[in-house]
1. Taking distance in nm of label points 7 Å out along Cα→Cβ at positions 3 and 83 from the coordinates of each of 1, 2, which one would give 0.9?
2. So Kirkwood radius over Cα pairs in Å, computed for just one structure, reads 15.5; which one of 1, 2 is that?
3. Output the label of whichever structure in 1, 2 has the greatest value of relative contact order in percent (Cα under 8 Å, 6 or more apart).
4. Using FRET efficiency 1/(1 + (r/R0)^6) of positions 75 and 91 (r between Cβ atoms, R0 = 30 Å, to 0.05) as the calculated read-out, with 0.65 as its value, let me know the right label among 1, 2.
5. Using mean count of other Cβ atoms within 10 Å over residues 19-26, single out the structure from 1, 2 with the greatest value.
Structure 1
Amino acid sequence: MTIFLKRVYEKPAAEDGKRILVERLWPRGLKKEEAKIDEWLKDVAPSTELRKWYSHDPSKWAQFKKLYWKELGAKKDVVLRLAKESKQSKVTLVFGSKEEKLNNANALKEYIETKLK
């Protein structure tokens with residue numbers, strides 16, 4: 001699998017491969033043409049309730065990831081398609097958070113790499 005992570009506010013690059021936004025909301029202050037997003041997968045983003053509860057609080061990371069993985073388990077069709085695509089070509093999961101490690105894109109990547117090998 002070839003899955004990379006990149007903040008949506010970073011400059012897009014050819015080596016990103018397919019750029020997939022994995023956020024429920026469009027990132028603030030960014031025009032769609034600037035983002036160079038190939039696909040916007042709102043369905044794999046955490047639920048609004050979970051996202052608001054987590055609020056990027058590092059002390060909630062373990063619980064957030066557990067709850068988010070449970071949500072992903074109910075979205076197997078979309079997640080399996082994403083995993084299959086990442087086996088065939090380079091995929092970059094694009095996220096909006098300032099937090100580069102403890103974010104939903106990182107949790108999604110880990111879910112795909114560990115649960116869907």
Structure 2
Amino acid sequence: MSEDSVRRGVDYILSAGAEPPTAILAMSDRVALIAMDELRRRGLSVPGDISIVGYDGVPEAEISVPPLTTITQPIAEIGRRAVKAILDHDGKVHRDTLPVELVVRQSTARPRT
């Protein structure tokens with residue numbers, strides 16, 4: 001997803017209805033960080049006006065301003081299992097579930113009233 005497409009998405013979300021959302025759940029931390037920047041550029045506060053949650057747990061999430069609430073996933077383990085699945089491929093479809101963790105930081109707050 002490009003930075004421009006995220007910015008256009010934020011524009012769409014903010015112009016889609018009379019009342020802006022109270023939160024955005026982004027498909028990745030990168031998307032969430034770009035959305036936070038776009039909201040700040042528009043004079044909106046994160047989390048004062050809109051909370052944001054990312055997904056991945058990249059290191060930049062912890063040092064962003066404000067620090068990004070994110071859902072972390074075990075990236076190294078995903079890589080190991082992907083390689084094993086390729087090397088041990090038996091022609092069947094397999095599903096695998098790994099744990100994720102919600103890391104609450106300062107990009108989220110209670111919804112405004």
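Rule-based calculations on the coordinates, nothing more; no lab input. What you see is a predicted model, and the numbers here were worked out from it, not measured in a lab. Cβ atoms are built from the backbone, for glycine too; each structure is taken alone.
1. Numbers: 1: 0.9; 2: 3.3.
Computing distance in nm of label points 7 Å out along Cα→Cβ at positions 3 and 83 on every structure in 1, 2 gives 0.9 only for 1.
2. Working: 1: 14.3; 2: 15.5.
It traces back to 2.
3. 1
4. Source structure: 2.
5. Values: 1: 20.0; 2: 15.2.
Structure 1 gives the largest value of mean count of other Cβ atoms within 10 Å over residues 19-26 among 1, 2.
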